[in-house]
Structure 1
Amino acid sequence: MTPHIKPPCRLYVILARKAPVAAVFRRGPSKWVQLIKWHTATDTFEQGQWFHGRIYERRSDLSPSGSNLIYFAAQYHRHLVESFCTWTVVSKLPSLTALALWPNTMGTWYGGGLFVTENRLVLNTDRERPAPDEAHRPPRYMKVTARPYDVGGDGLQDIRLARDGWSVVPEPGDWLGVGPQSTLRNRSRKHREFRLVVTITHEGFSEREIYELLNPATPTRIELPEVTWADWDQQGRFVFARGGRLFSGRYAETGRLVPEELADFNNAEPEPVEAPEWMKVW
C-alpha cells in the first residue's frame with residue numbers, strides 16, 4: 001500500500017511598501033489559513049492566528065508601515081444562520097481579529113480593499129457608502145471610501161501590484177471582472193539587470209502562474225517551477241515561495257539561481273491563538 005504523502009502548504013506574501021515587513025498567508029490543510037508576520041530584515045517570523053475558512057489573499061493589502069492588514073474572508077457554512085458569509089476586515093498584523101469589519105451580502109462578488117495611505121483605505125464594493133458592523137467600526141481618523149474595482153477575479157491584485165512597481169499586461173485599468181478577459185496575461189517587475197515575469201494562463205475556471213527570471217542583455221532565462229510567489233524584498237533581495245517554504249536566491253556565475261531556505265511552514269498545525277489585547281484596539 002502506497003503511504004499517503006501530505007501535500008505542502010501554499011504560501012502567498014504581501015510586502016509592506018515602507019517597512020521591512022511582510023504578511024505571509026499559509027494555506028493548508030484544506031479550509032485552514034494561518035497569518036504570519038515576516039520581518040524581512042532579520043528573517044524572523046511571528047506566528048499569527050488561524051482561520052477555518054477561506055481568505056482571499058489576492059484581495060488583501062498591507063498599510064505602508066505593515067502595521068495593519070485589510071483582507072477578505074469567507075465561511076460559507078455561515079449562510080445557514082447568518083445574513084452574510086463573507087466580509088472585509090482590517091486587523092493588526094499578524095492578528096486576524098477584526099478592528100473594523102464590513103459584511104458582504106453578495107457572496108464573493110467584490111470584497112477586500114487597498115490602503116492608499118496609513119489612514120486611508122478604499123473598499124472594493126459597488127456600494128457608495130458601505131456600512132461597517134456596529135461592533136467593529138473604523139475610527140474617525142480613518143478615511144474610508146468605496147470603489148468597484150473588481151467583481152471576483154485578480155483585478156484588485158493587479159492594481160496593487162501596479163501600484164508597487166509591477167507592469168501588468170493588459171493594464172488593470174477599471175476592469176470590473178465582467179465581459180471579455182484575456183486567457184493570457186503577464187506581470188513583470190525589473191530589478192537591476194533582471195526582470196521577474198509571471199505568466200498567467202486561464203483554462204476554464206482554473207488559473208496557472210508560471211514564474212521566470214529573465215536577463216535580456218545575456219539573454220538568461222531561469223525557470224522557477226512550482227513557485228507560488230516571488231518578488232524582491234525591501235532590501236533588494238530576491239525571495240520566493242515554493243513547496244510551503246520561503247527562500248532567498250542569488251544568481252551564480254553558472255547561470256543558476258542558488259536558493260537559501262529561510263523558513264519551512266509545512267509542519268504547522270491549526271491551533272487556537274488568542275490575539276494580545278493591544279491588537280484588539282486601534
Structure 2
Amino acid sequence: MNCLSCQVFTFGSVPLKTYLPDGDIDVTAFSNSEELKEIWANLVRDALEREEKSENDEFHVKEVQYIQAEVKIIKCLVENIVVDISFNQVGGLCTLCFLEDIDNLISRNHLFKRSIILIKAWCFYESRILGAHHGLISTYALETLVLYIFHIFNNSFTGPLEVLYRFLEFFSNFDWEKFCLSLWGPVPISSLPDMTAEPPRKDSGECLLNKSFLDTCSSAYGVMPHTQDNQGQPFVSKQFNVIDPLRTNNNLGRSVSKGNYFRIRNAFAYGAKRLGKLLECPKEDLIAELD
C-alpha cells in the first residue's frame with residue numbers, strides 16, 4: 001500500500017461527539033511538503049477509486065468525488081457513511097477546540113453538547129433546515145446560535161429541552177433583516193463594515209462569556225496560516241447573518257438562500273409555538289396533544 005507523508009485529524013461533529021446518525025465524517029491531512037500540496041487530491045482520489053473497484057476490502061468505498069471548490073475536497077462513501085477529506089485546513093480544528101472549551105466552561109454533564117444534539121436533530125429531522133450544501137443552516141452556524149442562547153441566558157437552564165425552547169423562541173423573534181448575530185451582541189447590518197454591537201441583553205444583565213474569554217479564544221483559535229488567511233476581506237452580509245466568533249469577517253450564515261431564509265424563520269416560529277404549548281400542557285393531556 002502506498003503511503004503519503006502526512007498527519008491526519010478528524011474535526012467537526014464526530015470528535016466533538018455531537019453527531020447525528022445521518023452525519024458525515026470530516027477529515028483533514030497536514031503535510032509540510034510543497035509538492036504534496038499540489039498533487040494530494042489526485043493521489044487520494046486515485047487510491048480511493050482503486051479501493052472502490054476492490055471487492056475484498058474490510059470497508060466498502062464508493063461514489064468517490066473530487067470537488068474542486070475554493071477548498072478542495074475528496075468526498076466518498078465508506079460503509080454508506082459520507083467522508084469529506086481536505087488538506088491543510090486548520091479552521092475546522094480551531095473550531096473544534098473552541099467548542100470543546102465552551103463545553104468545559106458550561107460543564108453540567110456536557111449540557112452544551114447535549115443541547116447541540118437535540119437542536120441539530122430538531123433542525124434536521126423535524127424541520128429540514130440544516131445543511132449548508134442545500135442552501136440551509138451550516139452546522140457551525142447552528143452551534144454558534146446555540147452558544148448565543150447559553151451566552152445571553154447565562155447558562156441558566158435545567159436541561160436540553162429548555163435550551164431548545166429558548167432557542168426557538170429567541171430566534172423566531174430576532175430581527176434578522178436589520179441585524180447580524182454575534183456573541184458581542186446584535187450588529188446593525190446598516191453599519192457594516194463597522195462591527196460595533198448593541199448590548200446582547202436589554203436589561204444589562206450579566207452574560208456567560210466575558211470579553212476577556214472571547215478575546216483569548218479569538219487569539220488562540222482565530223489565527224489562520226498565511227495560505228488560508230482571509231482577514232483582509234470584509235464581512236459580506238446575506239439573508240441570514242451570523243458572525244464567526246473566531247474570525248469576525250466570516251459570515252457563518254452565508255449558505256442560507258433567500259427562499260430558505262423565510263422557511264427557517266417560519267420553522268423557528270412554528271416550533272416555538274408548538275413546543276410552548278406542549279410545555280404548558282397538563283401531563284394527562286400530553287399524549288393527546290402530541291397526537
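Here Cα Rg over 2.2 N^0.38 Å was calculated and came to 1.01; which of the structures 1, 2 was it taken from?
It traces back to 1.
Taking FRET efficiency 1/(1 + (r/R0)^6) of positions 37 and 189 (r between Cβ atoms, R0 = 25 Å, to 0.05) as the criterion, which structure among 1, 2 has the greatest value?
On the way: 1: 0.60; 2: 0.10.
Largest one: structure 1.
Just checking, which of 1, 2 has the largest value of volume of the Cα convex hull per residue in Å³, for residues 53-108 alone? Spell out each step's value before the answer.
On the way: 1: 77; 2: 127.
Biggest value here belongs to 2.
Thinking of 1, 2, which structure, once helix-only ellipticity at 222 nm (-39500 (n - 2.57) for each DSSP H run of 4 or more, over all residues; to 500) is computed, gives back -1000? Show your work: numbers first, answer last.
Details: 1: -1000; 2: -13000.
Checking each candidate, the match is 1.
Which one of 1, 2 has P(r) over Cα pairs in 10 Å bins from 0, in percent, for residues 13-116 alone, as calculated from the coordinates, equal to 13, 36, 31, 16, 4? Working shown, then result.
Numbers: 1: 16, 49, 28, 7, 1; 2: 13, 36, 31, 16, 4.
The value was obtained from structure 2.
Match the computed value 0.6 of distance in nm of label points 7 Å out along Cα→Cβ at positions 221 and 245 to one of the structures 1, 2, and report its label. Present the calculation step by step, with values, prior to reporting the outcome.
Working: 1: 2.7; 2: 0.6.
Source structure for this number: 2.
Among the shown structures 1, 2, from which was the value 22, 17, 15 of semi-axes √(5λ) of the Cα gyration tensor in Å, for residues 93-196 alone calculated? Walk me through the numbers before you get to the answer.
Numbers: 1: 28, 18, 11; 2: 22, 17, 15.
The read-out was computed on structure 2.
Taking 4.3 as the value of distance in nm of label points 7 Å out along Cα→Cβ at positions 101 and 213 derived from one of the structures shown (1, 2), identify that structure. Kindly include the intermediate steps, with their values, before the conclusion.
On the way: 1: 4.3; 2: 1.1.
Corresponding structure: 1.
We did not get these values from a lab; they are worked out from the coordinates using the rules stated. Everything numeric in this text was worked out from a predicted model, so none of it was measured. Cβ atoms are built from the backbone, for glycine too; each structure is taken alone.
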